[in-house]
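The data blocks that follow each hold one structure.
Computed from the coordinates by the stated procedures, all read-outs in this text should not be read as laboratory data. All figures in this text were calculated on a predicted structure; none of them were measured in a lab. Cβ atoms are built from the backbone, for glycine too; each structure is taken alone.
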Structure I
Amino acid sequence: MIYLLRHGQTNYNHEGRMQGQLESQLTDLGMAQAQAMADLLKAEITDTAGWRLLASPLKRTRQSAAIVGATLGLEVEIEPALIEVGCGAWEDRLYADLAKEHPGAFAGRDWFFQAPEGERFEDVDGRVRPWLAAQAPEPRKLIAVAHGVSGSLLRGAYLGLSHEETLAQDMPQDAIFRLAEGAVQRLSCAEVTA
C-alpha cells in the first residue's frame, strides 16, 4: 500500500506563481493542511511498524513530511524520484501573466510541460514509473509526499492510465490517495483554515 500526499499550500501557490523545482515555504494554511493529512494517516495506520515515509527533496514536501513524521513517529527519507516537474523559464512567473503571453500553451491540461527549457511528460514519467516498479510488491508500506504533477503521473503509472487520463486527475492539497491492490482511492481530510 502507498499513501500518496501532495504538500500543503505554499507562498507560491497562494500567489498564483509557478513553482516547478523552485523552493517555496508552506503558508499557515499549508501547515494546517499537512497536519490534517497527518491526522488522517494516523487514523488510517494504527501500527506504523515497517512503514517508510518518503519525500521529494524540495522544501515544501520536506516540511509537509516533517509534520506527518512527527505525528506518526516516522523519520523522513528523501526520494529524488518524487521531485516536481521542472518548469524551466516559467518558474517564478505568475500563472496569469503566462496565460496571457502563451494562451495556446494553456489551452490543455499538459501546459506544465510546455515551458521553454522545462521538463516534458516523458521526463517526469521516466522518474516516477521506474521508482514505482522498483518498490517491493504488495503489500507495500509507504507514505510518499510529492507534488501535484509528479503525484498525478505516479497515480497514472500505477493505474496504467493514458497521457490524457493521467493529466485529467485532480491535484488536491487536502486529500490523500491510497494506492492498493491496483486501485486508487481518494481520502479527504478534515477541512482546515489558516
Structure II
Amino acid sequence: MKIATAVAEDLDQLLAFREEAASWISRLGSDQWSRPYPADRLLATIEAGTVFMVREEGRTAATITLTPEAEEGLWSAEELREPSLFVNKLTVSRDYAGRNLGGRILDWAGDRAYQASAKWLRLDAWTSNVALQRYYTRQNFEHVRTVLEGGAINGGPRVSGWLAQRSARPAVHGFTDETPRPEPVQA
C-alpha cells in the first residue's frame, strides 16, 4: 500500500468515501457525519496539502487529514504551545475494514508528527460516539477531556469535543510513503 498527498482530482472520490463512511456510521446508530461535508472546504484542505490517500493497486483504501492547526476552542493556550499535529477525517473503506489499516495510518501520522518535531499527535472525536473513543484508546491515545460547550452551530453543544493525544514517535507502518517530508511544526 502507498500513502500520497491528495490532489484536486481526488475530491469526488473523497466526497463519495465520506458518504460511504457516514452511511456505515449511521447503521451503527451514530449521527456523526450525518451532514454532507462542504466540497469547497474539502478542496481547500486538499490544496493546503493536508489530506493524504492510502491506495492499493489504484483503489483508495483510506484517507486522513493531518494539520498543524487545532479546531478553535478545543485545546488550551498552554496545550497549543506544545508542537502538535492534529488528526481529522480518518476514514477507512469498508472493503478494508478489520485489517488494522486505521491503526497503521495513525502510526504513520505519529511518525510524521515525530519527523515534524511535534510532541503530540492529537485528535477530537465525536462526543457521543463511545465506540470511536474506545477505538482511539486502544490505539494508545489518552483521553484529555471532553469539551461540551461552545459548539459552532447556533451556540449549541459541541458535537466533536472528546479530546485525546499520544506522543509523536517513530513507527514502522508498512506503507510506501510518497509524501514530501513534513515541515517542522511551530507551537
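Which one of I, II has distance in nm of label points 7 Å out along Cα→Cβ at positions 5 and 109, as calculated from the coordinates, equal to 2.5?
Details: I: 2.5; II: 1.9.
Of the structures listed, the value fits I.
Who wins on volume of the Cα convex hull per residue in Å³ among I, II, i.e. which is largest? Working shown, then result.
Details: I: 106; II: 117.
Result for volume of the Cα convex hull per residue in Å³ over I, II: largest is II.
When relative contact order in percent (Cα under 8 Å, 6 or more apart) is calculated for each of the structures I, II, which structure yields the highest value?
Values: I: 32; II: 24.
Structure I gives the largest value of relative contact order in percent (Cα under 8 Å, 6 or more apart) among I, II.
Assign the value 13.6, calculated as mean count of other Cβ atoms within 10 Å over residues 77-84, to the correct structure from I, II.
Working: I: 18.4; II: 13.6.
Checking each candidate, the match is II.
Identify the structure, out of I, II, from whose coordinates helix-only ellipticity at 222 nm (-39500 (n - 2.57) for each DSSP H run of 4 or more, over all residues; to 500) was calculated to give -8500. Mind showing how you got there, number by number?
Numbers: I: -11500; II: -8500.
Corresponding structure: II.
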